[in-house]
Structure 1
Amino acid sequence: MYCGILEKVEFIYELSMENNKVKENIQKIFKNWNETIIWSCLQEIMGEIHTNLSEDAAMVILGDFAFYAGNPSEELVKYKPESCKQDFIIMVPQNTNWAELIEKCYGDKAKKVTRYAIKKEMDIFDVEKLQQAVDSLQSGYALKKMEEAEYNMCKENTWANDLVSQYKDYKAYKNLGLGIAVLKDGELVAGASSYSRYDKGIEIEIDTQEDHRRKGLAYACGAKLILECLEEGLYPSWDAQNKWSVALAEKLGYHFSHEYVAYEIMGY
């Protein structure tokens, strides 16, 4: 959440959206960029927005993702907010000019990757088919809505951390998050959860413990999470890291939109 202009570091500010003029300007910079992480930041629900002195460029950052828009700014691309503790970030440029600047600033540290956007369509889900997917869960496994015990299991397991990593504690997750855990003998083995939250929906994160992959667990818990979202009037947004994720999304009823370029930066 924003608390006014928190800091000024050389050429970079963290913005308060309380100023209507600033808010309108930043919204114009990100206009027509159909990404829920951007919406989460613009709506002051999660994440941060940073800009340069002229306010003609902006970066939104939430978790492992940073989106850059407006007039390309080397200061913004090089800037790491104090709140960002990790050494890894996925930078998403608005256009080729931003992409070239990222490559210039980070060189070999910038791994260019292709990600896959999924269409955001409100009334496409077949509830009956989704329930069949839930019912396809193999014997010996159980689905459970994420509560405090499951939240803590995610925190304790590196492979599952991203399911809840954007919520500082269970209270925050209970307030904004939504998730489904897959348990076997009381142990967390897979899950589908809200990586982030915006006013009308969530961004889905799905992870499976390596020993339990290729058993349909992601399919079953993903379907259950979508059903929970529909029940609560939330849109379950999906962005795919790879073609396997695209295939799973399509199996659950989504439709592919387009490819886009991102940069994975190690040693951020």
Structure 2
Amino acid sequence: MSPAYPLEGVVSWNMNTTCNYRCSYCTQRFVDNRKQWARDLPKFVEGFLALPGDWEIKLSGGEPFTHPEFLALVDALVRGGRRVSVVTNFSASRETLATYAEATRARPGVLSASLHLEYADPLDFAEKLAWFQGIHAGSVVATCVATRESLPKLPAMVQQFRALGVTLRVQPEKQDRDVIGYTEAERAEILALGGHNGTGWVDPSFEGKMCWAGARYLIVDHQGEAYRCYPARRYRQERLGNILDGSLRLAREPKTCGYTYCNCTVPPQRGMVGA
């Protein structure tokens, strides 16, 4: 069964590899160059504004707030009529975050704040997030990777965040592209906490189902290379072109998913995947 046409498309833009953290479980810790970022921002903005229909641009990295022109980029996208969301480790100053909140007020998206216990205190993080939620016109959520060390602490942390009025969701740890070999008891713990980003799954497969990825969802990296989805980018297949050189070509219809494991949470959460 094909899902309905999504009225708003979503771009996940990994706009840089730079990050001020070096988490032991980071999926990008083996990237050869952690100092790369999108440089021709006016060209990127032009490409995103040229996408047909309504779109949300979801900024991530690396750590997007470390990009030297991050706030100017956000302002340009919003002025162009795009909704802006961000995935961040939330280490930016309150002043910078307040500027971001004001810049996105006209087209607010989601701020997803990644709690990294190797660098941040949970209570300080939760209190800062509660403050930001009070000034941000869009939605706010926190996530935390369920390493084997952190998993036993997460139920109490979820309650701690909830007491401050903010949501904390879990993300399974990945190594070598796939979810680590959790025991059945550990998987049950993750599912009891809502599964990956609250989806109710640990390592979902949508193989054989129709999905709008490639037409109304895509991944773009800091060099403008575009792929249908995260699994496609991981295996360097289903390339859609490049948003900077005019070669980007979106699909016109949903296509069958060919991956046994999908770590894209946007398509299922936005109703882009068939039943």
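Comparing FRET efficiency 1/(1 + (r/R0)^6) of positions 102 and 134 (r between Cβ atoms, R0 = 41 Å, to 0.05) across structures 1, 2, the highest figure comes from 2.
If helix-only ellipticity at 222 nm (-39500 (n - 2.57) for each DSSP H run of 4 or more, over all residues; to 500) comes out at -7000 when worked out from the coordinates, which of 1, 2 was used?
Only structure 2 yields this read-out.
Computing mean count of other Cβ atoms within 10 Å over residues 174-181 across structures 1, 2 gives 12.5 for structure 2.
Taken together, the values in this text are just the output of simple stated rules run on the coordinates, not laboratory data. Computed from a predicted structure; not experimentally measured. Cβ atoms are built from the backbone, for glycine too; each structure is taken alone.
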